[in-house]
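S.K.: Quick heads-up: structures coming right below.
Where a number appears in this text, it was derived from the coordinates with a stated rule and is not lab data. Please read these numbers as outputs of a predicted model, since none were measured by experiment. Cβ atoms are built from the backbone, for glycine too; each structure is taken alone.
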Structure P
Amino acid sequence: MGKSMEDTKLQIVMFPWFAFGHFIPYMNLSNELAKRGHKITFFVPKNTELKLQKLNLYPHLITFHKFTIPHVDGLPYGAETTADVPRPLETLLATAIDELYDEVKSFLQNLKPHFVFYDLAYWIPELAREVGGIKTVFYLHVCPATLHLSNDKTTLTTSTAAELVKPPPGYPSTAVVLRERETKFLSFVLHEYGKVTFDVRLKKAQSGCDAIAMKTCREVEGTFGDFAAKQLEKPVLYTGPVLPELKDEPLEEHGLSNWLEKFEPGSVVFCAFGSQTILGKKQFQELVLGLEMTKLPFLLAVKPPEGTNSAEEVLPEGFKERVKEKGLILDCWVPQTKILRHKSVGCFVSHCGYGSMWESLALCDCQLVFLPRPLDHLLNARLMEHELKVGVEVEKDENDLFTKENLCKAVKCVMDKDSQIACLMKENHRKWRELLSSPGFMSNYIDNFSLNLHGLLD
């Protein structure tokens, strides 16, 4: 007897946008698919491969296809990812990636994979049709609520900015939306990103695919996935959160374990903003003063503020002496998941990026405070506060800026053990964490996702 379709091992090509915030979720998904025997070819710039090798848990099944970034006038020599260029030059990186069309086409003609997974390379579906016999999957690793902002009925112009605040009919939430004052900060979506604007790039990427895969689960964001499926008229497949397996390793970096051990369980405020967020000097100072105002011990991991080489050079006068051993500020990488799971940490103040959202929801029992800025982070925060009811967003003014008083207020709100609101959020968080960490929950999603991929080949 021949093998059933479900037993057939798939050949999958991964072609993410060249940013580590895209590489990492693609690698995590690649590992889960490889664990089930599927073969993965991962497109990666030649010098970036070394940085991703340690994330490849199945090197016999996951192969890196290395290539050279085409030369584009104005793009710094050797630049391969968004980490290598300032934001204004990302458009040149997009142009360089678009010029890989012929090389990618030739590769796919030789390999003939079952699927190509992609995000911002909007030309992949057209290329796959030219080669023939290849299915394309738009892999969304930000909240599905963002899809209502980039469908064909919503064009990001100043005259229709209100549509971003009032979503289309049938949208499943009145709370997971943007506020009117926030639309003026979305001009980046209209910027050229190679030959096309970022907005058009996304629309073409979504409209051309055979299916949309979402890095989420039905229990948390299923109503948004259903809405997207209806709006875009595409099958929506769920991978689950696809969080990497945690290892019980000691927290050795920067002497953090010894520092955290000095404090009572659940008393430390941990604040982190990911690898992309860079605060201005004034907002950085409001941040550290707000943390000081809580009178709680705090650990802050943040990139150096704009125009500086280190966080220390712009600390408010007398700040270091006042916080002494009670506050620790690091402007370098820290092992976020390990810190979140430390018994001394009781509150997590985050930018609410999608990775941090899932880590905070599934891997720790901290109280949660959100300080979001980019479009998708704002929607993540509103999902967490208003739909899941597990944390609070810091209030901002009409210029999208927060104050030290509002930051302090939000932290104290969730850390007040006698507060009914804080207790409710803690209980809700516990329920979600138990569901997401229950035996087989994550693996069942990947198993079903694999079956759904086979279904697309029928």
Structure Q
Amino acid sequence: MKSTVEQLSPTRVKINVEVPFDELKPNFDRAYRKIAQQVRIPGFRPGKAPARVLESRIGRAPVLDEVVNEAIPAKYLEAIRSGDVRTLGQPDFEVTKIEDRDVLEFSAEVDVRPEIELPDLSSISVTVDDVEFDESEVDEQLDELRARFGTLTGVDRPAQSGDFVSIDLSATVDGEEVPDASTSGLSYEIGSGQLVEGIDDAIIGAEAGETRTFTTKLVAGEHAGKDAEVTVTVQSIKQRELPEADDEFAQLASEFDTLEELKNDLRERLTRMKRMQQGVQARDKVLDALLENTEVPMPEKVLEGEIENRKHDAVHPFDHDEDAFAKSLEAEGKSLEEFEREVREESEKSVRTQLLLDTIADEKDLNVNDSELTERIIYQAQRFGVSPDEYVQRAQQSGQLGAIYADVRRGKALASVVRGVTVTDASGSPVDLEELFGKEEDEATPDVVEGATAEAAPSGEEDETQVTEDATEATPGDDK
């Protein structure tokens, strides 16, 4: 087999392949066996008719079609591996020549990873927010903990913000009842924002047994974007009573003996959380600086596929009803043109990010070992509430194991850059991110690097060169 690679652009190549028929003998043997199973020829058992008999009965053309359809993908993979072509996405094949019993020639146009010239990574410097908080934040954390141990007590007064109410709901659009918007005995915390807009104003001031109506726009379903008249009946009203913040509560809610010890622990947790936020901010700013200072040619086919994937995901909750989706956008005050512009911008950044991080990973010769891959799988499985075995099974079924590997590798690439840049806080003090990103030989903490490296993008041809789908926003195997 002979193959040549023709560079069409920085992100696209044309691979020309010439295959002598001598190399296709195994393909012909399989084709004859397959066709023999499908054709009934008198005097021969199924699958036993010899090649010359098959050709005399059905002709040479069906055999050639079977051979060509099987051989082209295999020979294409052989060509890109021998030529070290780093492909992205699926190729466009064209058979350019078939001379029976002599030669098969075909071409394949495909997007490839572009050559990217990296800036001086050590010259990058970013500034992040200071780690600071006041005592009111500790009090808020303590109140949230008290709320978990609170009790609900019925009250004989009108409902007010913060109360828990049991309500019945129904809705009509143009006088027609909306079945999906009807429910009874629903428990709701007033002010939580968990239900439709306008319901809090309608409920506040109502007494048990009272019915009120209000108008709101529906945001989902077949009536998305339309005004609906909602009827809400308050069945009962309860208020939450919090336990006293004292040493007895500290012993009940924690391993500490005193309230002060509990509050000190909350302060430490807040500090760690804010330091984690510093790490995330540093990660995002470093990535933005990389993208701003690096020219990344855009593979158009990959970008188009990414845009289509994102649009598909957006309309999926509406059963792919584009009119309902458009009405939902309108209810949010956004036009379809604005949505499409945002999708294109996000898609371009996603593809550029992954191509850039792949280049850095190659430059630093980064690999992913079994323990790192296992750690990411466990982390992802916990996020989606499934067992690691089930997560792996779904990933295998959807062909996403290579994507997970690529994502971990990109995370390591980004972490390696963040470790090497200068990070200072707003006060001018240097920020040590080693606790968050680990030492150079360690993998970065998953929840720090995750958000920037798992943007959705179409999968490529080779695992190590893929621009992968979002492994952080969708469990592998989920219907999109």
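S.K.: In terms of distance in nm of label points 7 Å out along Cα→Cβ at positions 15 and 239, which of structures P, Q is highest?
M.R.: Looking at the calculated values, the largest one is Q.
S.K.: Could you tell me which structure in P, Q was used to calculate helix-only ellipticity at 222 nm (-39500 (n - 2.57) for each DSSP H run of 4 or more, over all residues; to 500) as -11000?
M.R.: P
S.K.: If we compute mean count of other Cβ atoms within 10 Å over residues 55-62 for structures P, Q, which one ends up with the highest value?
M.R.: P
S.K.: Let me ask another. Work out the source of 16 here, i.e. which of P, Q gives that when relative contact order in percent (Cα under 8 Å, 6 or more apart) is computed.
M.R.: Considering all the candidates, the number was obtained from Q.
S.K.: Say we calculate distance in nm of label points 7 Å out along Cα→Cβ at positions 87 and 167 for every structure; which of P, Q gives the highest result?
M.R.: Going through P, Q one by one, distance in nm of label points 7 Å out along Cα→Cβ at positions 87 and 167 is largest in Q.
S.K.: Using the calculated result 55, 34, 22 for semi-axes √(5λ) of the Cα gyration tensor in Å, pick out the matching structure from P, Q.
M.R.: The read-out comes from structure Q.
S.K.: For which of P, Q does mean count of other Cβ atoms within 10 Å over residues 215-222, calculated from the coordinates, equal 17.1?
M.R.: Q
S.K.: Once volume of the Cα convex hull per residue in Å³, for residues 95-262 alone is calculated for every structure in P, Q, which label goes with the largest value?
M.R.: Once volume of the Cα convex hull per residue in Å³, for residues 95-262 alone is tallied for P, Q, the winner is Q.
S.K.: Out of P, Q, which has the highest value for distance in nm of label points 7 Å out along Cα→Cβ at positions 127 and 319?
M.R.: Q
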